[in-house]
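Taken together, the values in this text are just the output of simple stated rules run on the coordinates, not laboratory data. Keep in mind it's a predicted model, so treat the numbers as computed, not measured. Cβ atoms are built from the backbone, for glycine too; each structure is taken alone.
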Structure P
Amino acid sequence: MPEQKTLQDRVSLLADVAEIYYLENKNQAEIAKSVGVTRSMISRMLTEARDAGIVEIRVHRPLQSDHDLGRELIDAFGLLDAYVVTVGAVSGGKLIRSLGRAGALVLKRYLAPEKVLGLAWGTSISATVDALDVFEPIPVKVVQLVGAMGARNMEYDGHDLVSRLSEKLGGEAYYLNAPYICPDQDVARSLLETKAIKETISLGKKTDVALLGIGSTSPENSSFYLAGYVTRKELDDLRRGGSVGDVCGLHFDLEGRPAADHFSERLVTIQRNDLLSIPVRLGVAGGPGKVQAILGAMRSKHVNVLVTDHITAKKLLDRRKT
């Protein structure tokens, strides 16, 4: 017990020093005098507070967008809207975070009380949810459009995303309590007929705004494959069937034509016609490995609002010209 109290006292002291320095804007010499230690010790205490997670430092870099590229994408692909964020990194976590911040900015344009907001799953969707910040509650219904992926990568799973987003918005959550991929179409069909799932699917048909990731079937960029949800053989079968990507598990080829319907029949997800009837279908995706998938998603109309990065936007426009 004495050791625990000593640790608690130390944490409390570190928090006190950090608050005085960061919130009250006192310099280290002033804090050292009031606490009764040396200035160098205050410096070490501030470092310890950061290392211990008592202090978290966040840098809010202003988003830079390329309006002209966005306009070109709208004109070239018949989009409702497009936002092109200027980035320094072409891949990795920094790109995902930039896309997420841009996605959150665009999503807020379309949110309003009493609307139905549909959610898919994925890293870009998770980053968008993380970046979303609202000053007042927006009472919307947040509905899961695709089934759960299971225990792996819970942060990116639809169930967790619906929970996080509805809590942020002060809205109501509606879950699709079923696996995303079933062993065969009979199991999927049976699940879709259960009362609770039918109710969520029915609400999904009334979605006003859908927040969507765009999946790729390339082995290097397929979230399904890299996370172990499909085998390499299954992925190769999808590619042989012409699929370059998917939205909500609904696959399409490079020209936007439906592909790999046999795979979609195993899924608990929104149906293609129901997805296409959603007024705002906001896709958040970028990076060199997603170019073909994004092209297919725009041509198929699975997304009609796009958030991407400026490097990807230029590649998309180049592919359109050729």
Structure Q
Amino acid sequence: MAGVVRARRPRVEKAAARFIRIDPSETKLAKRGFAACGPEVQRELELHGASFVRGFNDAMATGAGPSLTDSLEHVELAERGFAYEGAGMALALLDLLLPGRSQRLSSLLGSSFGDRHVYMLHVGAGWALARLRRRPWGGLPLDPLLRWLALDGYGFHAAYFSPRAVVREQGRPRRLRGPERKVFDQGVGRALWFVCAASPEGVHAAVQAFEPERRDDLWSGVGLAATYAGATGDGTLARLAELGAGHAAELAQGSAFAAGARLRAGNVVPHVERACETFWRRPVAEVASVTARALATIGAGDTVEHFERWRAAIREEFASS
């Protein structure tokens, strides 16, 4: 793996690993004050959180290197993306907080393992920026276009850990401008899937409480989470599509992002197939290919406006189909 951190880690890095850890209980729905739900949904959503925590704590303990990837690759396939997301947060925090070598995140991104989970690593980096209240991008070695996914992670973190301020009171960081707010809201919408415990009615009510101009992006995040994280059956997905019918293109755009991330990582699971059939009436591979075609139509670019054109191009293909 290129740029691997040395096995003998500096004393300050070892100290950070001891003190910067996440208690797995922090992801319990009751602990966060999220909506109540049935035991199966609760188990699934909390498993996603526990997988994130495992990736975070493993990365803090080992840094970027073979021991980290070996641990991440032993996470259950369905949960592996969440573990890589947690590792992305941890390595970004180490890069931002510790002096000297800032190559931990780039080391993992530059590996074949990190390449498969490149979307989740960028989202995880956004968690670190949110935790430190840094305005993107904080000097992190992110992809010129995918770096905007860190804003999605920023929004998810904000809503997940501060649901009262971000969900109930609809707060947003003042440091964000223009289209940056739209990507942030996609992350907030993704968090609503957890905050509302995968309840279509709960999600719909939460989104409706926001200003109308924010709802499209929130539904985009909902579609992404419903497809990537699941925790529902066909009937729940159909109900979600029914309640979000006025934002069907946004649900589909988020679903396409999730399908692309899952397919690239090689961890497509049944609920991803069900979501793609519900939102697109197409199989996962075809839905994922929409993201690539949309990106090809808009050409190269690295601004947030370009990222927004990518999302719009996906919505346009959905509308035309």
Structure R
Amino acid sequence: MVRTRCYRDGAIHAEGFPVADVSDYLSDPRNTVWFDLCAADGDDLEQVREELGLHSLAVEDAVKRGQRPKVDKYDEHLFLVAYSTEIDPASRELRGHEVGVFLTKNALVTVRADEDFDIEAVIARWDATSYMASSGVAYLLHGLLDYVVDTHFDTVEQLDQDIDGLEDQLFDDLTSDEQLQRRSFEARKSLVNFRRLVLPMRDVVNSLLRRDLDVVDETMVPYYQDVFDHVLRVTEWTESLRDLVANIQETRLTVRANRLNVIVKKVTGWAAIIAVPTAVTGFYGQNLPYPGFQQTWGFWVSTVVLVVFSCGLYIAFRRKDWL
């Protein structure tokens, strides 16, 4: 499915026309053309390449999935790769949705890897900021990047909430070590993958602001700088969350070590208390005559010694907080 639009003089001039007519619209320098391809193959992009004169390497990158976010400069156009992101509600795993963008002087082509990249949200942003449409391609690209970075904000906020939940469970005795370790590992994995998609966006937006590329006009510069600021904030937030997850794992290990020390201390204290009656009964269990042997008072003496020493050790250990 192909969606097309043509802007002229800051307003929508036509939409829904076939790709074969793109060159006719581009023949008028007043026009700015956008069209979108979803899950396109080599044959689909070959027609686009002929219409816009795209470089074969850029077309190859658009077909091959899994490119890193980047901006490639060719003689006649730019090629850009970006990812929208989201957290799956069921599995809490990170999902990235790739989009490739061909950028010429008066045309923008979006090539989405799948339908999960919400192009309708991008169109809604364009319609909401139609007063900037006179900036042409820079206006269209800004709406796309603004949507992408906003999805990054939503994703990092959800990751932050998940990590807050880990912090709450850190000192919870009801949460098993295995469960906490698994969730910590999943959060760290999502952060690593998220960082791989977000960190290169700094270079992408910064490259677009360069004057030698001649992409962003003076009107759009403040808007691109705002997007760049948002990218930096997401990047810094991601780095802090990654450090926080590492601290959670280290703190959990420390808590386990401290808890083990307390258990060993208590077990040792009870073992010392139990050693007293063991020693007394062992002494009186010898097959030898001893004071009070076969006498009632001997039984009571041994019992009193057993109780007094055991209670004395218990009180002493409690005062030292060993039990």
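Taking distance in nm of label points 7 Å out along Cα→Cβ at positions 92 and 276 from the coordinates of each of P, Q, R, which one would give 2.6?
Values: P: 4.0; Q: 2.6; R: 4.9.
Derived from Q, not from the others.
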Which of P, Q, R yields 24.8 [Kirkwood radius over Cα pairs in Å, calculated]: R
